[in-house]
Structure 1
Amino acid sequence: MHLMRESWTDARLDDFRADVDRRFDKVDRRFDKVEGEIRELRSEMKDGFESVNRTLANGVVALSASVIAGFAAIVTQL
């Protein structure tokens, strides 16, 4: 069990600061890795959404063309 020390010496404070800096450096590296993964995911999502938008646009064009062709067929029968 750790006993409480009476005072903090300059050397102990320097050691503590170095340990804290080292730990924050680890956190920074992890955060950079997560940021990179998020950028990659956003890029994949953007590509996927663009593909969906293209598919929907093509579907609207095809559906519109078939409706127009249907009306044209009805008009020519009259």
Structure 2
Amino acid sequence: MTCDELLRQLCDYADGVLPESLCDELQRHLAGCGPCQGLQDDLAALARLCRCVEPPRMPKDLRRRLAERLGHTTA
């Protein structure tokens, strides 16, 4: 597997949606490629950070105006 091939699959690998045979191939590449391992580490750290951050809340007035534009009623 090349670095470019790994890059195309890395997010699916991190999400756990790749077939086991492809995961094995990715793991072999990561074991021998420092730059790709660093990228995987960065991606994992980013995912951890995203899970720790509270999602932003849209101000009520903006939510109301958006709902009006979309033709929805607000509760």
Structure 3
Amino acid sequence: MPMNAEDITRLIMAGIDGAEVELIDLAGDGDHYEAIVTAEAFRGLTRIKQHQLVYAALGNRMGGELHALKLKTKAP
């Protein structure tokens, strides 16, 4: 069962203090999303570390409930 967009946004915002999240349904199927995440917590981190923070916020849902997530991360 696909993951609800609001749940994805809520998890990222809860897991990364002060994060702003824009979520786009890429295929219209509720299963393939692009997340644009802006957070001060990303400042000075490599893109890999930034993405790892997002994946950590989503927990074990990646690859299960959440099939595909294209990420763009940045500091404000």
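Quick look at the values:
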read-out	value
Origin of the value -33000, where helix-only ellipticity at 222 nm (-39500 (n - 2.57) for each DSSP H run of 4 or more, over all residues; to 500) was derived from one of 1, 2, 3	1
If P(r) over Cα pairs in 5 Å bins from 0, in percent is computed and equals 3, 11, 7, 9, 8, 6, 7, 5, 6, 5, 5, 4, 4, 4, 4, 3, 3, 2, 2, 1, 0, the structure in 1, 2, 3	1
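Read the figures in this text as sums done on the coordinates, not as results from a lab. This one's a predicted model, so the numbers in the text were calculated from it and none came from an experiment.
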